[in-house]
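S.K.: Some structures to go through are shown next.
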Structure I
Amino acid sequence: MGQINLARVVAGGLLAGLVMNISEFVLHAIVLGPDGERLAEQWKQAGLMGDPDPTLLVWLVGATFALGVLAVWTYAAIRPRLGAGPKTAICAGLLVWALSYLYAAVYVHAGVTILPPKLTWFPAAWSLVEVPVATLAGAWLYRE
C-alpha cells in the first residue's frame, strides 16, 4: 500500500470536475432549464426570491470541481483494498453520489415542499450516472 499521489488526485479530480460541470450545464441549462426558469419566475412573483447572485454560479462550479477531487481521492483511498480499475472507480463514484446528491435530494424533498419533485429527483437520477462516469474519467489519470 503506497502513499496517495496527491498531484494525480488533483489532476484526475479536475478532469472529473470538468465532466461533472459539463453534465450539470447540460442538465440545468438545457434539460431542466425551462422548468427552473418557470419556477424562479413563480418564486419572484410570490416574493420568495429576488435576482440571483451572479457569484453563485462561480461557487457552484468550484464546488463541483472540489467534488471531482473528492471523488478521485476516494478512489485512491479505496484502491488498495478493492484493487485498481473501473469497478473501484465506479464504487467510489457511487459513494460520493450517495453522500452528496442522494443526501441532498432526500433532504430537499423532506424539507422544501415548494420545490417540484421533478427538480429534486431528476437531478439525483441524472447524477447517478454523472458522478460514477466522472470518477471513472478521473481515476483513469490516477497512478500511485
Structure II
Amino acid sequence: MKANIGVLFIFGGFFLLADIIYTIWNLIDTGNIEIVGSVGILLSAILAVFIGFFLNMVNRSQGGILLPEDRDADIDDADPELGQFSPWSWWPFVLGLGLFLMFLGLAVGFWICFIAVPLALIAVVGWNYEYYRGRFGR
C-alpha cells in the first residue's frame, strides 16, 4: 500500500505542475486563462492527493502493516479466491441485455421497460439457480 500512496502523491505533484504550466502557457498564448482545462487538471491533482491521503490514513489506522507486495511478493500472492464463475454461462449476457433494454426504455420510450424488467428478473433468477438444475445440478 505504501507504493500506491507514493505513486498517488507523485501523480498529485505531476498534475499540479502540469496545471501551472498549462495555465501559464494559456496566458502567454491567448492572453487569458482557459478555465475548463485549468480547473480540470487542478481537480485531477486534488483527487490524486486526496486518495493518497486517504490510503495513508487507512494504513496508519491498521498499524502501518506491510502488504505482501510491499515486501518481496508479487501482487498475485495477496489475491483471495473471489468465487466460482461459469465461463460457459449465458445468463450474464441475458442480464446485460435486460439492463440495456431498461436504460434504453428510460431514454427512448418507457414501453421498452415492460419488456426489459421481466427479462432482467428471469436472468437474475436463472443465473442464481444455474447450478441447481440440468447437468450442473448438485
Structure III
Amino acid sequence: MDKTTQAGFTLIELVVVITILGILAAFAIPRFVSLEVEARSAATEALGGSVRSAAALSHALWLAQGQPATVTIEGQTITMANGYPNDASISNTLSDSTGFTFAAGTWTKDGANTPANCSVDYTQPAAAGDPPTIAVDTSAC
C-alpha cells in the first residue's frame, strides 16, 4: 500500500506568521508617515533656498542693468521694488514650483496637514537698501 502524505501549514503556523506581520506593520507604518512629513518639510526648505537665490540673482541683474523698474529673466518680466522682486512677480523668478500653491508672495505646500504652516513667505523690502524677508515655516508639514 502506498501512502501519500499531504504537506501544508498548520493553523498555529499561520497565526504566528500573521501575528509577526501585524507587529512589523505596527512599527513600519508610523515610520512611513514620518517620512512623508519629512519630505514635505525638505521640499519647503528647498523652495525657501530657491526663493533666496532667485531674489539675489534678480537683485544682481537689477544692479548690472542700471536699476531699471523691471528686469527680464528667462523671458519672464520681474517688477522690482527697492532693488528686489516685488511680492507679485517673485514667483516668475522660479522655473518650477510644482507641488506648491502661490498667492501674494506665499507658497503653501500641497498636501500638507496645515498648508499655512508649511509654507515659504516672501516680503519685498520696505526701503531701498534693505533685503527682502523670506520666512520658511515647516511647523505643520
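Taken together, the values in this text are just the output of simple stated rules run on the coordinates, not laboratory data. Only a predicted model underlies this, so the values are computations on that prediction, with no experimental measurement involved. Cβ atoms are built from the backbone, for glycine too; each structure is taken alone.
S.K.: Which one of I, II, III has distance in nm of label points 7 Å out along Cα→Cβ at positions 34 and 130, as calculated from the coordinates, equal to 4.7?
M.R.: Only structure II yields this read-out.
S.K.: Something else about it: Given a computed value of -25000 for helix-only ellipticity at 222 nm (-39500 (n - 2.57) for each DSSP H run of 4 or more, over all residues; to 500), which structure among I, II, III does it belong to?
M.R.: Matching structure: I.
S.K.: So distance in nm of label points 7 Å out along Cα→Cβ at positions 66 and 98, computed for just one structure, reads 4.9; which one of I, II, III is that?
M.R.: Of the options listed, only II reproduces it.
S.K.: Work out which structure the value 2.2 belongs to, where distance in nm of label points 7 Å out along Cα→Cβ at positions 42 and 74 was derived from one of I, II, III.
M.R.: It must be structure III, since only it matches.
S.K.: Thinking only about mean projected area of the Cα convex hull in nm², which of I, II, III has the largest value?
M.R.: II
S.K.: A value of 23.6 was computed for mean count of other Cβ atoms within 10 Å over residues 10-17; which of I, II, III is the source structure?
M.R.: I
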